[in-house]
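Student: Right after this note come the structures.
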Structure I
């Protein structure tokens, strides 16, 4: 499964719109249905209005009806160059992941183009705040 997700993330990276940073990112997200969704980063001249690849793919998948996810692969690097470093998700993207995934089970797979690392969401977002906190009120 990881190799399939990484390949999809690398392909999604090719569609990135990043004329300002020159840093293209692709993400591939697997829903509990087994379907794989892809997304890329989309920049905007008004920088805060841009969107990370991870948030793009979550919004795309949710808009298509899936709301629970198993894993995501992320690949990023300079435009026109092969991926050579790991590209971990930013804090905002980690929080979006927490909204739709179980931190004990959701895996984040990163590649440097040759190797891969895999983390559970709870490792990259410890002591997180999520939907379960709002069901019965904050502790």
Structure II
């Protein structure tokens, strides 16, 4: 069932700025700097995924750091390139360490988000607006 809380979460995710180096990714917007990064790496797709705070429930810093290391291992063992980044917290929510994973299929990005119990991930393609994919 789609609840008021889910609408609030979706709105919060959509308003979050997803930051990688000097690139600021925003839902519903195209990003020339991100396109340039993809072109440099001969890629056409990306996902921005965190392992922090599964199901939007706050964990301790130690728990989140362990989950972030597990996410890095998950991505590395599958051979994906990635860049470290973070989701900028809003309304008192803390920043969340994340990965910009490049050249990942939409299906694999969704599987990764589900594996780390995320309610949503960011996904996009070269020269297209960034999408918010709700998973749960």
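All of the numbers you see were taken from the coordinates with simple rules; none came from a lab. Bear in mind that the values here come from a model prediction, so they are computed numbers and not experimental data. Cβ atoms are built from the backbone, for glycine too; each structure is taken alone.
Student: Compute mean count of other Cβ atoms within 10 Å over residues 5-12 for each of I, II and report the one that scores greatest.
Tutor: I
Student: One of I, II was used to compute mean count of other Cβ atoms within 10 Å over residues 45-52, and the answer was 25.9. Which one was it?
Tutor: II
Student: Shifting gears a bit: Given a value of 20 for relative contact order in percent (Cα under 8 Å, 6 or more apart), point me to the structure among I, II it was derived from.
Tutor: The read-out comes from structure I.
Student: If you don't mind, another one. Given a value of -8500 for helix-only ellipticity at 222 nm (-39500 (n - 2.57) for each DSSP H run of 4 or more, over all residues; to 500), point me to the structure among I, II it was derived from.
Tutor: Of the options listed, only I reproduces it.
Student: Quick check for you: by mean count of other Cβ atoms within 10 Å over residues 37-44, which of I, II is greatest?
Tutor: Greatest value across I, II: structure I.
Student: Which structure, out of I, II, was semi-axes √(5λ) of the Cα gyration tensor in Å derived from, given a value of 24, 17, 14?
Tutor: Source structure: I.
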